[in-house]
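Asks: What follows are several structures.
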Structure 1
Amino acid sequence: MRIALRDRKRFLDREVDELRNTLIGMSRRVGEQVRHATKALRSGDLDLAKQVRRDDDLIDALELQVDSKCERILALYHPVATDLRILFSAIKINNDLERIGDYAKNIAKTVPDISGHQDVVDLIRVQEMADISCGILDRAREAYERQDRKLARQLFERDRWLGNVYRDAFDFMIHQCGLHPEKGSALFQLVMAVKAYERIADHAVNIAENVVFIVEGTDVRHPQTERL
């Protein structure tokens, strides 16, 4: 019986490693999607924007693959303790990555309306917001791969700083709408794109929070509730 249990644990560890590697690969792919969408936005490249939108189907397929693998592990191995936390976190990280892919697609959708207004795109620091969002995602992936809770915690403050950049950009665009009403449609689409970068960073931080949960068993999403 002990041998059977040992084999069961070995098989579970192998399945969990495969699941982790799939999520790491998925994270790299959605990061590329965000970068390509940003390049299309800054250059007005309609073909690249269309490619980003088409490639979102690959992200959706990976999401279904991860969901199916999580269901299989639950059904076959009934994981407990750390293994159970890893599995629950994988389900949530999978959802966060799929949402990041959706936001990359949403950025790409704005390109036709913004094309021809790249001067405004540069003024609102789109590249800076994209670099911060992708940087948080890259570090969150690194923290997940290494199970590094300290690195994961460092990302929380970075996300709050991006929120300040977003608010500055939003205020600038509102001001520009008053000065240049003829650019109203393009500026509205830019608002949607800028909001997407903020949400991408939020989902990347969610991944970091799940790393802390895996390693420490601590849910850091709503620390204020500890007072209730």
Structure 2
Amino acid sequence: MRERPILFSSPMVRAIVEGRKTQTRRIMKPQPMVTEARLRELGAWIEGASLGEHVNGAWQNGFIDAVCPYGQLGDRLWVRETHAPIIGQDGGLIEIDYRATYEHGARLGDQLGMRKRWTPAIHMRRKYSRILLEVTDVRVERLTEISEEDCWREGLESVDGELDESAIYEMARRIPGCTFEDARPSFAVLWESIHGPGSWDANPWVWVVSFKRIEEVRA
């Protein structure tokens, strides 16, 4: 069992804390150079299976030389998030505030008039992390193959009402078989808000990491 850090935005941290996010997708680097045509040439294509299912099966069985940087079944991920260590005049740590769940005026640092400076998630130290996750599954998938159910496992509900509705309508028009009410167009808009315009249509191979929280969360 190994421990690795993983970054999450504040909305996704809230979704984890509330038990609504149990999955994350991260772009594979480098991307597998596999096509249906090439698999057919090799006689390795199985009718009825998607390209993603073929590649995931090949990776699971060791035919694709790629190591998931987020670990494997049973490994642990400690969450890096935006935070603010509150240091007293004697140099000692008073408390740690976490932006994702911070309530102004409810913390000791506020009551003491301590100036708060948020530290970006990338700079979080292990000892300040409050969320520990256990990896329950890892697989390889094309981004656009995400299911409706997995959109919600990604914590979509935590940001769904904040997404641009016109962008969701446009995305629903571009995704075959989808309507505005479906989850996939909303997830696609969320993905592009993080990775930039066109990143959904680029349809990269992604690591799909499922997890469960195994440590109590501090407020």
Structure 3
Amino acid sequence: MVDLKDRTDGFTLVELMVAMTIGLIVMSAVYSTYRTQQKSYVLQEQVAAMQQNIRAAMYYMTREIRMAGCDPTGNALAGITAAGPTTISFTRDIRGNNPASNVADGDTNDTDETITFTFDGTNNRVTRNAQALAENIDALDFVYLNQAGAPVDGTVATNIPNIQSVQVTVVARTGRGDQGYINNVSFTNQQGVQILAPQNDNFHRKTLTSVIKCRNLGL
């Protein structure tokens, strides 16, 4: 016969502490895995947004700079009007006084016929006619080439008529920093000239370049 007085029920304090410790280890591992996956997801989302942002900016600049100097009538005197390292201005004759018409009228006084792309370093963005085109931009660089493909100094007015194509380099960054990551990369344009020194911060960055042939210049 079993003496019920000798039986003990439940867990000892040591057993409870061991169980709690194992539970905490498991929960810590689960939380760590969750945090890692969450961080990876947020980073991928930020990088995707950065890539979309920089590609959109390059698309619009390429499309419109290619049309610089469009002058079907030969009377508008359209062309590049300013050519700096971080800004470009140009005119084109693509429509008349009727907004619904795309017939050139011999001047550049109509809507969207005078365009300026520039880098707003204060707000880290590219602007088109003073309106934001792309945010989270750390550098915008223009290099101007003549017919032989050699760089010309666009800040010298007499060189502007020699411009045949434009090399564009854009450096964008993510909207948020990545804790534990240090970006010490130096960015250069297509001529190998540094346009953004190492920032030594926790933002991921991407550079995109394009060579735009201004098909209406030099005709």
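Just so it is clear, none of the values below were taken in a lab; they were calculated from the coordinates. Owing to the predicted nature of the structure, the values given are computational and were not obtained by experimental measurement.
Asks: Kindly point out which one of 1, 2, 3 the value 1.44 was derived from, the read-out being Cα Rg over 2.2 N^0.38 Å, for residues 83-202 alone.
Replies: Values: 1: 1.21; 2: 1.44; 3: 1.31.
Source structure for this number: 2.
Asks: Going by relative contact order in percent (Cα under 8 Å, 6 or more apart), which of structures 1, 2, 3 comes out largest?
Replies: When relative contact order in percent (Cα under 8 Å, 6 or more apart) is computed for each of 1, 2, 3, structure 2 gives the biggest number.
Asks: Which structure, out of 1, 2, 3, was helix-only ellipticity at 222 nm (-39500 (n - 2.57) for each DSSP H run of 4 or more, over all residues; to 500) derived from, given a value of -9000?
Replies: Working: 1: -31500; 2: -7000; 3: -9000.
Corresponding structure: 3.
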